[in-house]
Structure 1
């Protein structure tokens, strides 16, 4: 994992961007603590839901998982987890 301080990034931004484009993310630190990451546009696009729809992004992510990770719960199984019982009574007036 490549790291750089914010001061280094300020002085060497072009170089760090080239490194991020060609290899791995650059983790930026402030006083030794991670605060940000420089990644390539390609990596960013792979992380961002293209449709703007989180559900579709999750479905796409699930479809890309290797079989070695095992089967995730199906949509039917997940819908069974939900408690469909009547909720408790509530009134703003007491």
Structure 2
């Protein structure tokens, strides 16, 4: 679990999983595509065809409270979009 932090389970990624056989994961910021590919293949027992990565930088946020204005930012993170080869599927709901 060092490289793969959590899967992205949204409506958009569910549609891409059904149509394009593509799944999304939040991954470690220092992980490269080869490490991500090996981690997905080992954890889910599938063969990976392609890996695309995107770095997201935290947005600045501010809100007004009784104590005054609070400012901060959201966290930086990295997403990986993994396309599986053939008829392989990943079922995130099997162990619920």
Structure 3
């Protein structure tokens, strides 16, 4: 399954409800499962971003839908990157070489 890395920042609403962050993460993981995706890992971070997630989804549309649903709750804003594992990048390189 494709992998996505999301860099998240709390909104004003999200930071006010910081005590619920673990529960919200569990709800996000459950929502991903319902959509056929999976929360591989989630980290709370210090620095430019408040959280980092690693998500697997069957396709870009599913990943986008899950992130829209999560963002729609109003607690976070996300920047998401499509990540390529070793095998995937080897296939990309092979295609680039022709």
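All of the numbers you see were taken from the coordinates with simple rules; none came from a lab. Computed from a prediction, not measured in an experiment: that's the story for all the values here. Cβ atoms are built from the backbone, for glycine too; each structure is taken alone.
Looking at relative contact order in percent (Cα under 8 Å, 6 or more apart), point out which structure of 1, 2, 3 has the largest value.
The structure with the largest value is 3.
Of the structures labelled 1, 2, 3, one was used to calculate distance in nm of label points 7 Å out along Cα→Cβ at positions 11 and 59, giving 5.1. Name it.
1
Have a look at 1, 2, 3 and say which one yields 31 for percent of Cα pairs over 22 Å apart, as calculated.
3
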